[in-house]
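Laboratory data are not the source of any read-out in this text; all were calculated from the coordinates shown. What you see is a predicted model; the values in this text were computed from it and never measured. Cβ atoms are built from the backbone, for glycine too; each structure is taken alone.
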Structure I
Amino acid sequence: MSQEQVSDDFDWVAAQAKCTASEMFGRLRTRVKEDVQRRNGMFNRKDGWKFEFHEADQFEASRAGSGV
């Protein structure tokens, strides 16, 4: 984990108020979706796998395809 410099006037109260389970779940969902898109966009993959992302109230990332 990197140690970032935080300014002396950083609003810790507001930052902590934004740090909810719902907010963290939303960030996780976004990152997983981006990872799936990036992985599926890679060229010259010889493993034959494709990944899928499904979402509603929850989300799921899964491997699809037969592989090689």
Structure II
Amino acid sequence: MEVQLFMESLLKCSDFADAVKPFHVHAQWAVRMTDEFFLQGDMERASGMRVSFMCDRRRARLVYV
């Protein structure tokens, strides 16, 4: 049980870690993640699958800072 709690805590910390980085680093990772999501959506569309939530570049409204 202690190992499970440790692993869950580690995962939670990694979720928050990006938000406390300097803005220019955070912004670069946000762009990389968006690119990865859109690539997944493109592959799903090409395969005839329903495009996953947040992966459809045709419906996205991007805000650039």
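Between structures I, II, where is distance in nm of label points 7 Å out along Cα→Cβ at positions 15 and 31 highest?
II
A value of -12500 was computed for helix-only ellipticity at 222 nm (-39500 (n - 2.57) for each DSSP H run of 4 or more, over all residues; to 500); which of I, II is the source structure?
Computed on structure I.
State the single structure among I, II that was used to calculate distance in nm of label points 7 Å out along Cα→Cβ at positions 23 and 55, giving 1.8.
The read-out comes from structure I.
Which structure, out of I, II, was log10 I(q)/I(0) by the Debye sum over Cα atoms at q = 0.19, 0.27 Å⁻¹ calculated from, if the result is -0.85, -1.17?
Working through the options, I get structure I.
Supply the structure label, taken from I, II, corresponding to distance in nm of label points 7 Å out along Cα→Cβ at positions 7 and 47 with the calculated value 2.5.
Label of the originating structure: II.
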